[in-house]
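Below you'll find a set of structures to go through.
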Structure P
Amino acid sequence: MTRTLRLLSGGAAQGLVEAVRPAFEAETGCRLEGVFGAVGAMRDRLAAGERVDLLILSRALIEGLAREGQIEGASARDLGTVATAIAVRAGDCVPPLVDAEALRRVLLAADAIHFPDPARATAGIHFAKVMAKLGLEDRLVDRLRPAPNGATAMRALAASRARRPIGCTQATEILATPGIVLAAPLPPGCDLSTVYTAAIATNAEAPREAAILIERLTAPTTLPTRQRLGFA
């Protein structure tokens, strides 16, 4: 019977996981079953008792889960740092984003703004704070297009029929979505860089395979892949 490795992961790591999946499954004979989405939603699934072997979440969440005894703290390894960034449709004008005032102008000019869950997604939570900091939350409310996660938000941006749509999510999710381009990271004063960390769940049923996957995700040989996909 084929073993299954169950993974709960923030959407920012999906492209990297898919890149190493074929080699991992060939080496271990273990099928990788991944669920990707807002990190808060992944944390909630774990809290609800969902069976999981490996988690990839923000470092802050992983550290919290280690304190709660839900993951093996000694197994935690950082994949890298991901910037929160602005995206536009391929072919649209790439706006200048040199400072907070430039970002403010870009947001005011947009007629649709796509971003992930402002309550449970790392990028969505931060972007909501940025709009509030810029004094725009009320002025933009009719243009906001929140989605359950960054990947869904970016697919919606790619398919948008609006005249001047933009999006905001983690750079890795932008780079993984056809039909859009990464304009720039959020400018200084509005920026966010998130470290994503992999760790084995305390009650993992496939801990050996989980350790192998962590090794593949973080190995020096995969550094070019991580960088190409948006990890620093």
Structure Q
Amino acid sequence: MTFFKGHWQLIALTALVFALWNTPIVVPLKILVVFLHELAHGLAAILTDGSIESISLSPRQGGVAYTRGGSRFLILTAGYLGSLLLGVGLLWAALRTRADTLIMAGCGIVMLLVTVLYIRELFPLAFCIATGAAMLASARYLSEEINDLALRVIGLTSIIYVPYDIFSDTISRSFLQSDARMLAEEFGGTTMLWGGLWLIISLIVIGLCIRALARAPDSNISFRSRVLRR
């Protein structure tokens, strides 16, 4: 009962995301998580002495990151697990800091920079420009509390989406040309083996987050009367 009282907003947000999961309302958030997935591939390439050639997204929640060089193993592994860590990072930044507007502005700037440098096709250009601009506008005009709430929603959506997507793409539909299948083809093992390993790791990470959250007395946002920044 104490846990529910101290964290009822996060519980309600999680339930709301689940309830709306198969509706058009959540589709933009899912595409944003796909962007994080492809960005994680790209970051893994850069961090292992490679580079990003281009990034693409589709309205059907698909995406691809074309990279050159770097560690192929880490690049393929980074998609699901990297986007999970990015989601966890956004959630915990919202929970543990008061820099929500700065973080939101930083996310908008990063999204627009990635768009300029690596995106060439019409749909991902439109989506990323609109989303990046919306993030900057939120940071500029909306209150700290609203930006905090938005970061929580993005983080929670990524955390929910990753294990669901791993199971869907690598276990229940292992015939798909997924990251796990490419990893199996290039390094051995099977699609389900790599997908199952990623699923276990993602559930462990989520479990550790829930455990850490349970130790905190309160995560609820104290909303003030204003929504817009003064």
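Bear in mind these aren't lab numbers, they're just calculated from the coordinates by the rules spelled out. As the structure is a prediction and not an experimental result, all values here were calculated from the model. Cβ atoms are built from the backbone, for glycine too; each structure is taken alone.
Each of P, Q could give mean count of other Cβ atoms within 10 Å over residues 44-51, but the derived value 12.8 comes from P.
log10 I(q)/I(0) by the Debye sum over Cα atoms at q = 0.12, 0.17, 0.21 Å⁻¹, for residues 132-195 alone computed as -0.50, -0.65, -0.76: which structure among P, Q?
Q
Figure out for me which of the structures P, Q the number -11000 belongs to, where helix-only ellipticity at 222 nm (-39500 (n - 2.57) for each DSSP H run of 4 or more, over all residues; to 500) was derived from the coordinates. Structure P accounts for this read-out.
Can you tell which of P, Q yields 33 when relative contact order in percent (Cα under 8 Å, 6 or more apart) is derived from it?
Working: P: 33; Q: 23.
Only structure P yields this read-out.
Quick one: distance in nm of label points 7 Å out along Cα→Cβ at positions 100 and 220 came out at 1.5 when computed from one of P, Q, so which one is it?
The read-out comes from structure Q.
Out of P, Q, which one gives 4.0 for distance in nm of label points 7 Å out along Cα→Cβ at positions 116 and 204 as computed from the coordinates? Answer by label: Q.
Using Cα Rg over 2.2 N^0.38 Å, for residues 36-107 alone as the calculated read-out, with 1.59 as its value, let me know the right label among P, Q. Among P, Q, the structure yielding 1.59 for Cα Rg over 2.2 N^0.38 Å, for residues 36-107 alone is P.
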